[in-house]
Structure 1
Amino acid sequence: MKKQVVILSVVLILLTSLGFAITGQEVLDKVKDAHDNFKTEKSVVIMQLKDGNGNIREREFNMYLMHYGDDSLALVRFNKPSEVKNITLLTLSDDEIYLYMPAYRKTKRISGGAKNGKFVGSDFKYNDISLIYNEQNGDYNSKLIEENNDKYVVEIIPHEKDNDYGKIVMTIKKEHMLFQKIEFYNHENKLIKTMSFRDEQNFDGHILATEIELNNLEENHSTILKIKEVEFDIPITKRFFDRRNISKPVLKYK
């Protein structure tokens, strides 16, 4: 009788532990919550495009972010060199992305399979941009596949039929809840890209990875983003993130 009680107790403990185990989506929510402690942000980012021979082309852009309710609004405006100056990407949601090309004086909406296109010649797709600011957007299933004292590993299965990725595997450090590594697989389960996050720094209480490297294993090419300056709670409003605003040569806060 005593043995049966012990077995029953062990079973109950196991069931209780399983019932309260954190899910993959809860991990992703924790990442977002850990870095939602500001309303607006502006950062200056150096983008380096590196080919297989080690040749590097450099660009610079400003990124503006705003938390508006449950949404994250993002605007990227290139400053230099001259061939990309004023190219602007506006992300209002996963389904509402706009690109302004000053050479054509035209703003176009990025949708469907076009979101798998390369972002201004880099190894980032339009779908990947949200990962720069620690978010996973879109329609997907998530599953926690590993956990230890230091990290979570979450597997993402995108639902969009026109998504080039069959799955995405994210490694998240428990300290500061920041991405450490993201692996991208095609629909044949082949690893095609890796994204690494390095050099964490504290900006007035906000912990950020200031170097992000995306390696395109199929093309032997990589894109490195280096965050040089960061400002929080700058005086911008939702009106700043307007598709009619991104065609202006000078972006004004108000």
Structure 2
Amino acid sequence: MKVTIAYIEEPPFGWTDVASGHATGADIELAECVLTAIGITQIAYRATTFSALLPGVQAGDWDMNVPLFVTPQRAHTVAFSTPVWAIGDGFLLRAGNPKSLVNYAAVARRDDARLGIIAGQVQHDSALAAGVRDRQITLFDQQSEAIQALREGRIDAYASTALGNRILASRIGDANLEAVDHANAGASAGTDAYRAPLGAFSFNRNNTPLRTAVNAQLRAYLGSDDHRARMAAYGLSSQEIDPVLA
């Protein structure tokens, strides 16, 4: 049986290895482990844009998507697996953080602050909910476009996951850029018991057999020594894993 999984260029979760041309990353490796364990003999990968992930799996262009944040709106169009990680937001910005952009509220307080976000990602809604104005936001289709805009000074910060931005900053190795985890995340979310958003694989709502099999294997595998060791190689720790095991 063959399964095709779509992914986007977003280290450490997934990207295309330049040398081999193959898909790699934390979410890619997790998918491989789970799909192989449930008897899938052929796994194909489809690189795409974030905005195409949900429409593509919904239309049956591929069988499943790499994990993305679970929201009620998205759950109306696709079926999510059990969550596989929990990750808060952060910024990639110029070294020294000259405009002191420590979270979305800090962006909202500065009329001269410009924020870059990948179109369709939950960071857009989070920014607007914190008071960031539409005119302060530039939407991009690809992460590479946002990074280039940051380097050119067209935006002051790129919003994505805190973990992803830390890994991205390390991989880029540009002394002019740094990653900043959002400060006071719980306070900005209006709750004392802040919980990082959950990410999960997604499927066509009619593809119940595949989702059921994947869920059963995820429940058996998540949190195991093998799972933790594989994810640690990409920078994911108990901080991102343990919240989905409860």
Structure 3
Amino acid sequence: MINYGLKYKVSEISKILKVEKKLVKDWIYHFAEYLSSNANPEKGKERQFTTEDICTLGYISFYWEEEPDLENIKWGLNGGCQFESPFAELATEAMPVFLEFSEEILSKNVWMIGGMVGDQDILSLANSYKEAGDILVNIGINDETNKEIIYPAIYNYRHSIELYLKAILSEYKKTHKLKTLYLNFKNLIKENYQEEIPIWFENVILAFDEFDPEGTYLRYGNSLYNDELYINLPHLKLQIDWFSKSINRIEKNKQMSC
């Protein structure tokens, strides 16, 4: 099981450092003052180690010998050498990409997902994919050396289109086929608003549907289209922007009419 809480047992420390558990306990005895309080809990409680403890024990392990120089190891620990490379990397390797909530991990580089914040409405998610596509396209426009990011940019746009349509057609969440979604979307607009879909709007969807109907090409590179095509990046970005604004207006009108 993944250690999301960053509380490590003796057995996990033993596995990370590739040493016997008895040796870990010896280090705890000799270097208790350099470890967290939970590494030496009161009797009856299980030992728990932090990622900083992993760095400290990693440093001790590196300099441990059959007859170790304890004072020399303590000298290095006092200087903070355990938090420098390569020992700092031990904590990075042990830390999972997802973490349990903790006051200790709060920073501007932390983002919360799952739980009470896990349910993001589909329109907001579509806007997020569209905005990510905008960022990548802007990089591609301004930097000729970064053209390889255009495929992820186009995939973000393609996925945003799928999500935009699904935001209006909430009952069609299981399909990835743009044409199927579009035909139902077109019927809904005609029935509810007595409006015809603009040609440019339809062309955006049908172009992506013809090139990558289910999003597999842009994800995996298995092309279904035989001819080479060119993309004018500013034009693509502009039309996706129009598309996004149109869907957001429809959703706003839908909410106002409820």
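Readers should treat all values here as calculations from the given coordinates under stated rules, not as data from a laboratory. Keep in mind the model is a prediction, meaning the values are calculated, not measured. Cβ atoms are built from the backbone, for glycine too; each structure is taken alone.
Values for this structure:
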read-out	value
Winner on Rg/Rh (Cα atoms, Kirkwood Rh) once structures 1, 2, 3 are ranked, highest first	3
Among 1, 2, 3, which structure scores highest (criterion: relative contact order in percent (Cα under 8 Å, 6 or more apart))	2
With P(r) over Cα pairs in 5 Å bins from 0, in percent, for residues 87-166 alone derived as 3, 13, 21, 23, 16, 10, 7, 4, 2, 1, 0, matching label from 1, 2, 3	1
Origin of the value 3.6, where distance in nm of label points 7 Å out along Cα→Cβ at positions 39 and 55 was derived from one of 1, 2, 3	2
Structure from which -18000 was derived, helix-only ellipticity at 222 nm (-39500 (n - 2.57) for each DSSP H run of 4 or more, over all residues; to 500), options 1, 2, 3	3
